Structure P
Amino acid sequence: MSFTGRSGKKVDFQFSAGGVVVDGNKVLVIKTKNLQEEVVQTFPKGHIEKREKSEDSAVREVEEETGYRCEIVSLLDNVQYWFRDKGQLVKKTVKWFLMKPIEKIGEPDSEIISVEWLDKNEAKNVLSYKSDRELLKKI
């Protein structure tokens, strides 16, 4: 969805959902590349498809990006941030869910470099984004 503001600049609005998957003191972290092709460590998330509920999107994205089928425990947070994608200003809203793993059912998507179970303290030290570290404090 796009909107042209008073300044005449177009803003693209994106909506995503993701999961912070916790098993005891371990949390599931993916290693992937961001839009600038830099390697980052983060939590799995992705775009909410048309007519898809955010909960369904979060479960689907976690499964696609990690190979784990998970169950939602609760809503964790709604996070908003701004960035540029190929010069286009984007405002992204991500609905994050706390999840627990049910079973490993496959392999992660090819864009995922690795999937790791890390203890919460280790995850805090390797997560690339401040917003992810803030999510970790909530669990």
Structure Q
Amino acid sequence: MGVHTVLYRASGGRIGHRVPGLGAPMLLLDHVGARTGARRTAPLLYIPDGEDLVIVASKGGFPQHPSWFHNLRANPETTVQVGTERRPVRARLATPEERPRLWERATELYGPYDDYQERSGGREIPLVILEPR
């Protein structure tokens, strides 16, 4: 577990939700390994969208999807910590109709996503919507 995740969890979300210099806030995504069943946590930027939270499976522009993305596809019901609040969510992919609006919001909050898309080797970076359950 990285330092950011440890601080976020240990502080009950009081430290780590907002990171100076980043436009978007951060959450902790709990996910279960698709093959191993191991529990994991990933700190991720998120975009608020009404009651939903949107996360971007960019992996910094690498040509492969991040492991958490594969894990959510296999096990979409999970929990997130948003600041001091933990909440149950269900993950789904943004539809082709939702994607343009959400991508624009994501790049407004964190401009490097456009660069990541260019570097991704033709992979369309998925947008994952976390809906309350």
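Read-outs throughout are calculated quantities, based only on the coordinates presented, and are distinct from any laboratory measurement. These numbers come from a predicted model, not from an experiment. Cβ atoms are built from the backbone, for glycine too; each structure is taken alone.
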- Task: Out of P, Q, choose the structure whose coordinates give FRET efficiency 1/(1 + (r/R0)^6) of positions 75 and 115 (r between Cβ atoms, R0 = 30 Å, to 0.05) equal to 0.80 when calculated.
- Result: P
- Query: Thinking of P, Q, which structure, once Cα extents along the principal axes in Å, for residues 51-98 alone is computed, gives back 33, 24, 20?
  - Reply: Q
- When FRET efficiency 1/(1 + (r/R0)^6) of positions 67 and 83 (r between Cβ atoms, R0 = 25 Å, to 0.05) is calculated for structures P, Q, the one with the largest value is Q
- The value 14.0 for mean count of other Cβ atoms within 10 Å over residues 91-98, derived from one of P, Q, belongs to structure Q
- When distance in nm of label points 7 Å out along Cα→Cβ at positions 19 and 43 is calculated for structures P, Q, the one with the largest value is P
- Using log10 I(q)/I(0) by the Debye sum over Cα atoms at q = 0.09, 0.10, 0.15 Å⁻¹ as the calculated read-out, with -0.24, -0.30, -0.70 as its value, let me know the right label among P, Q. Q
